[in-house]
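What follows is a set of structures to go through.
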Structure 1
Amino acid sequence: MEKSKVVIVGASHGGHQSILELLSRYGQNVDITLFEAGDFISFMSCGMELYLEDQVTDVNDVRNFRPENFPQPNVHILNNHEVKTINADTKTVTVTDKQKNETKEYPYDKLILSSGVKPKALPVPGNDLENVFLMRGYDWAKKIKAKLADTSVKKVAVIGAGYIGIEAVEAFTKAGKEVVLLDALERPLGTYLDKEMTDILTAQLEEKGVKVVTGAKIEAFVGDTKVEAVKTDQAEYPVELVIQAAGVFANTEWLKGIVDLDEDGWIVTDEYLRTNLPDVYAVGDATLAYSIPAKTKLPIALATVARREARYVVAHLFEDIPSEPFSGVVGSSALSVFDYHFATSGLNSFTAKKAGVTLSSAYYEDTLRPKYVPAKNGNPKVFVQLFFDKLTHQILGGAVLSTYDVTAQGNVLALAIQQKMTLEDLAKADFFFQPGFDRQWSLLNLAAQQALGEEAFVE
């Protein structure tokens, strides 16, 4: 019996998970070929800050997997192989071996696209100057690492106050550089957190010496051969290095006219994650993911999303009619900002507005442990934000923040949102109590109780 040929495009989270799922479910009954355009398989960009701060074994270990992790004879992982087009009529892909400069066609029975995203380079004068960097991928990671130790680099501008930008800010600040953070939005991390929490984190950035400039429009990078300044509509900032972290775009230019894309370049998929082409599926950052709390598709560029989508696609890969649609994701993430740690899950005011969802919110702050434990003995302030439907009290999103690592509470919020729990459910949910860790009612119990207007639990 001939094995089914499954071709995967892209070696990041979606591609890696697809291999795992195919082997787990179908073993030797499938022939798997993964094509990766890059040389390195497969760099984990979300681990870049750890690498920059010398918290990893080696840069070559900051990866999702190694080709040698899959010694099975039915698995073929080919780096430096760029898929140029899909030939749906013959069910082949045209692939160029970038090292040999040779192009050939490979057949498929099923094709999984996990082509991911690329970092945005600002379309302004001077974006080709020396020392204007992007912050994504193996090659950029090594270049940025070298600049951390470069004594000629004293002033650094980071453009974009999302997760990647904040990670760059922290790494360069800790390296002793003078850092200015520039963003077009009015608040750092404003797409992830509401104002109550971003105010705390903005103060933390400034306390650590970061100059935070919001509402800034970048007009040009100034310099002859090397960047010397960043010009905005507000001022000009002298620098020796620029890190661009101003978002991403779908790596789908090669699919135009072949696979249906939306106006922003995202791959269009149906409820089964199928594209418009027969037997061609798409997962990961190049697609819009179905959001459980928003009840619509949103850009949720997370490793967790890509892996869950790949798991679903492979489970139903050989069904003529999939037995169920993809159930969706919540969208959860976490980050440290110097001394603070936060986790966020589901919707917030910014993402809800973008999705056309009306929600209510409640903000709660207290101490982590009972009041008889002083702050100096590990009883810091904790902050919680809950977002919910005003009429049904269904929880649609939330965030936790503290100098103590409470990020695991983000997973509790994610489960609550996924299971469509209400404030009432969360207010009475049964969690452990031990005064060395928390209070008689757990943090999220108390936040939900406050949201419901209950009498405050003081001690």
Structure 2
Amino acid sequence: MKKTSSYVAALAAVVVIILGIWQGSIYLEGKKPVVTVPDNITHVGPETIFSVRFSDEGRGLRQVLAFVDQGGKRQPLGGMDFSVPGEMKKTMRLTLDQAGLDLSEGPATLILTAVDHSLRKNSSTVTIPVTIDRTPPRISTMTSAHYINPGGSCLVVYRLSEPAEKTGVLVNTTFFPGYPFDSEESRPRFAVLFAIPVDARDDNMKIGITACDRAGNESFATFSHHVRKAAFRDRTLPLSDRFLEATMPEFQTVIPALRDVSPLEAFIYVNEELRRENTRQIEAICSRSEPRKLWDGRFLRMSNAATMAGFGDRRTYTYEGSQVTGSLHDGVDLASTVNAVIEASNRGIVAYAEYLGIYGNTVIIDHGLGLFSFYAHLSSVDTEKGALVEKGEPLGRSGMTGLAGGDHLHFGIFLGKQFVNPVEWWDPGWIRDNILGKADLP
């Protein structure tokens, strides 16, 4: 009986020791909590918002704190206490509002601390050097004589007083990005090719340069410009059954929703819904452009071709005397012989070479700085995406794929988020006076 009692007592002692070691390992844990700052914070503006992640793999977080220190003066940004163990992770969203803090422009330090629930109260502190900056970039326009045609293009060159996270030209709410083109990083120069819509007038256009620095300070500066007057044609185009029966099967074959509707209903869908979808596709394709000028001199016009339709034509389609739909013609239609060779209008990189809805077989070339050329309704495509093509290099042959009533080339120039008048880019005098004569582009 004594042996059994001794055995039980020894076993109990071992259990107590093991439990003590286990409890001690928890309460006396040596592993420190972790502080992670997901955002890359280097500059702090008038109101900078950032997130901090705190975590602990032991008994959890006891306390998290955030401060900003400048010149030895520490000011609180936020903090939280956790009285009960078990808070393993916590993300704290902090706002560094200069208006509510005593900070001056210059260097400062963010101090982020986490304490755990162990008896040792393990803690981790992360310090992040930052620059307090409340001065927006200064914008200096370097070009003049910004005369812009409705539906046309323009170039502005400007200098900033400091590097920018985002800069470009705003035309009302449409943003055209700026491209840096010199090596002076502290005061960089930017070039922006931008466009205005066909209905633009001086009294309905707000055009200016915008810049946002690393601290989030923003600037906006207008520059002298003048919107010229221009007139575009209004055209009424009757739809015949013959035209509808010839063109709509191409779309009814690939769009299930059109298989059980009349050719006229299919045309209205194609001209409105599919056109909008294709425009979104083109905007996405042209949202990325080479940050340098790839083109050289004027753009080539299709040789020996007659102009069948002009840029900016406002089209009204009628059927049996009634208006059914409409559109704005976004390029120039050119025709010569059937299956004519279509050449690259200028040097660039092929951004697209596939079928594209109402435009049929289409090639889009990136010429850099946000400028693209557009070749539609081709019967065949003899290039591929990513190819570097030279001015005059064959791209394919003319045709009538897509929404086309006859063999021709639909040629367009796309800039930023809109088509612009190609006639300007065919004119060496316009390019000299409005583009190349203003700056030595990158």
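Coordinate-derived values only; no laboratory data. Just so you know, these numbers come straight off a predicted model, no measurement behind them. Cβ atoms are built from the backbone, for glycine too; each structure is taken alone.
Some values worked out for this structure:
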| read-out | value |
| --- | --- |
| Value 0.00, calculated as FRET efficiency 1/(1 + (r/R0)^6) of positions 216 and 240 (r between Cβ atoms, R0 = 30 Å, to 0.05), assigned to which of 1, 2 | 2 |
| Among 1, 2, which structure scores highest (criterion: Cα Rg over 2.2 N^0.38 Å) | 2 |
| FRET efficiency 1/(1 + (r/R0)^6) of positions 280 and 376 (r between Cβ atoms, R0 = 35 Å, to 0.05) - highest-scoring structure of 1, 2 | 2 |
| Structure responsible for -6500, with helix-only ellipticity at 222 nm (-39500 (n - 2.57) for each DSSP H run of 4 or more, over all residues; to 500) calculated and labels 1, 2 on offer | 1 |
| If distance in nm of label points 7 Å out along Cα→Cβ at positions 56 and 312 is computed and equals 7.0, the structure in 1, 2 | 2 |
| Which of 1, 2 leads on volume of the Cα convex hull per residue in Å³, for residues 120-343 alone, largest value | 2 |
